[in-house]
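Participant: Below, each structure is written out as structure tokens.
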Structure P
Amino acid sequence: MPEIRETFGFGNAICANGAMHYDLMNDRVLEQWLIPIDTQLEIVERLRIAVPPISFATEFNDEFHHEIKYVPRWDVGVDVNPVVRIEDRITQPAFKMLARCSDYEFTSDELLEIAVREIGDLVTITHSNAGESLLEISALGVSKGQTLAKLTGRMGFTSADVVTFGDNPNDFSMLQWADRSWAMSDGHADAPKYAKFVAQAHHLDGVAIVIEELLELPA
């Protein structure tokens with residue numbers, strides 16, 4: 001977020017797949033919609049049975065904790081003291097949990113199908129990279145689309161006033177909600193089903209092209 005703050009210089013942000021309303025300029029969390037401790041423990045218990053090679057991480061406040069066999073995608077904020085079992089780090093409500101098979105035994109889509117069946121009554125599950133075996137887990141009912149609708153509604157805006165772009169399942173809810181939404185052509189194959197339009201690939205500046213076109217429209 002510091003890079004975003006330096007680039008834009010104004011505004012708030014929706015982070016963690018909709019679980020966090022963040023004051024960008026003052027580096028302050030305004031609201032969070034968290035996964036309770038008992039729910040986190042239930043998630044781990046159920047998924048360990050359904051997918052034996054799975055491993056976990058949990059995020060709360062500014063902390064990121066993961067199991068030894070969980071291989072993080074990024075080196076920023078990596079837990080320097082990983083644990084054998086994430087249960088030892090589930091001590092607070094979390095804004096996000098992550099679950100993955102680091103040996104890539106399943107694709108993210110395959111893992112998502114299993115998780116929805118096994119824990120879909122407890123939480124919202126999605127992913128942001130079809131090429132990996134990684135799930136992103138939020139509190140039940142929490143999504144980018146749900147939080148975007150809530151926060152823009154407070155300001156008197158509706159879906160007709162909002163523009164969204166997205167490429168993966170964690171974006172589908174906001175693509176579906178906004179009246180003007182674009183799926184990236186190089187994104188997940190299902191993204192166009194949820195969006196109103198399709199933008200060119202990210203490496204072809206697809207988002208910038210659409211924004212420039214929108215700025216030329218009459219106010």
Structure Q
Amino acid sequence: MSTRPQLSAEHRDVVGKKVATLRRAGMLPAVVYGHDVASESIQIDARRFEDLRRHAGRNALVDLTVAGGASRPVLLHAVQEHVVTRRPLHADFLVVRMTEEMIIEVPIAFIGESLAIEKLGGTLLHMRDNVQVRALPADLPSSIELDITPLDSFEGVLHVSDLQIPLKVTLLSDLSEPVARIQPPRTEAEPVLGEEAAVTEPIVGEGEGEASDEASA
């Protein structure tokens with residue numbers, strides 16, 4: 001018996017801008033597709049979907065059942081979110097073959113503590129957020145870790161080759177590409193007065209001083 005999370009869905013006839021009515025009713029519009037599988041419009045309970053995404057994480061395999069039919073292993077391939085509230089607006093599920101390797105982008109998870117951050121006030125600069133990997137669906141990681149502990153100065157740089165790649169996962173990204181470094185804290189430069197700016201009082205010629213005195217009298 002499969003130990004994967006279970007998710008139920010219903011067929012969806014509402015399409016286009018009318019899907020807003022589904023969202024107001026607490027349903028999430030979605031689509032499921034795959035190799036040799038016709039694309040199918042479905043709808044899912046939005047709260048159930050949020051629970052699934054929170055606990056299963058990214059690239060998690062799910063057993064999807066549509067309208068009480070047979071369950072199929074699917075991968076949560078993409079989620080469209082509201083730009084402000086981050087509320088899910090649409091989801092894409094990809095039907096997978098458990099014996100066929102897949103190539104996907106996996107986010108990098110930064111772990112550990114950097115002396116350059118803790119003691120020197122630096123800021124972690126992400127030079128790359130994802131890497132490409134190949135693995136069987138059951139072995140796909142939700143993220144790949146990078147330990148930033150070696151970054152103890154502002155000169156150090158970590159590369160793709162420093163990532164902690166899980167077993168049964170093949171890394172496809174270029175090993176020489178930089179991933180992270182520590183950016184020094186910004187320092188406010190003191191204003192430097194130029195020759196003209198150094199003159200703070202107007203130069204008063206002969207006669208101008210008398211006129212100035214009369215004006216102030």
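Participant: Given that helix-only ellipticity at 222 nm (-39500 (n - 2.57) for each DSSP H run of 4 or more, over all residues; to 500), derived from a single structure, equals -8500, which label among P, Q identifies that structure?
Facilitator: P
Participant: One of P, Q was used to compute Rg and Dmax of the Cα atoms in Å, for residues 36-131 alone, and the answer was 18.0, 58. Which one was it?
Facilitator: Checking each candidate, the match is Q.
Participant: Kindly point out which one of P, Q the value 0.98 was derived from, the read-out being Rg/Rh (Cα atoms, Kirkwood Rh).
Facilitator: Corresponding structure: P.
Participant: Taking 4.7 as the value of distance in nm of label points 7 Å out along Cα→Cβ at positions 12 and 52 derived from one of the structures shown (P, Q), identify that structure.
Facilitator: Checking each candidate, the match is P.
Participant: Right, another one. Once mean count of other Cβ atoms within 10 Å over residues 124-131 is calculated for all of P, Q, which comes out largest?
Facilitator: Ranking P, Q on mean count of other Cβ atoms within 10 Å over residues 124-131, first place is P.
Read-outs: derived from the displayed coordinates by stated rules, not from any lab. Small disclaimer: the values here were computed from a predicted structure and weren't measured. Cβ atoms are built from the backbone, for glycine too; each structure is taken alone.
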